[in-house]
Structure 1
């Protein structure tokens, strides 16, 4: 999840946009535009680096982009679960 603090909007409604790019290929993998600056990212590949560009826009124009580097963790090779019967 990426959460931003909105700046002064000049009294106008604003939207927030996030563009996510694969760092290796520079290919855009996600684009979201929301009315609140809270972005929940799901479905990303494990062990991958991304670059994000976030901005706000209203009727007067667009803010400067905020750039982020994001890395996902490697998935475990093996997960072992021990299941024990519970009491009824």
Structure 2
């Protein structure tokens, strides 16, 4: 990851700290645990994957880039996708 971002100081001084404290930030903001929010997101994601997206609707999904949106190949990135028959298509 550090090689791809090419900013070791940002990774060590900001990113790792931000990720480590994310749960506490959500609890502070929502005044409730982030567990229910995460569980709901997982349920929504699996629903869309199995049922598909409605026509004209897209969702965000972390997938391996093939170069879309100028994201380097082979990086897991959140893209807008449509889903049909269990297969996604990047919008």
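Brief remarks follow.
- Winner on distance in nm of label points 7 Å out along Cα→Cβ at positions 15 and 55 once structures 1, 2 are ranked, highest first: 2
- Of the structures 1, 2, the one that 62, 41, 15 was derived from, the read-out being Cα extents along the principal axes in Å: 1
- Structure responsible for 12.4, with Kirkwood radius over Cα pairs in Å, for residues 23-62 alone calculated and labels 1, 2 on offer: 1
- Top of 1, 2 by relative contact order in percent (Cα under 8 Å, 6 or more apart), largest first: 1
- Looking across 1, 2, the calculation of helix-only ellipticity at 222 nm (-39500 (n - 2.57) for each DSSP H run of 4 or more, over all residues; to 500) that yields 0 traces back to 1.
Coordinate-derived values only; no laboratory data. As the structure is a prediction and not an experimental result, all values here were calculated from the model. Cβ atoms are built from the backbone, for glycine too; each structure is taken alone.
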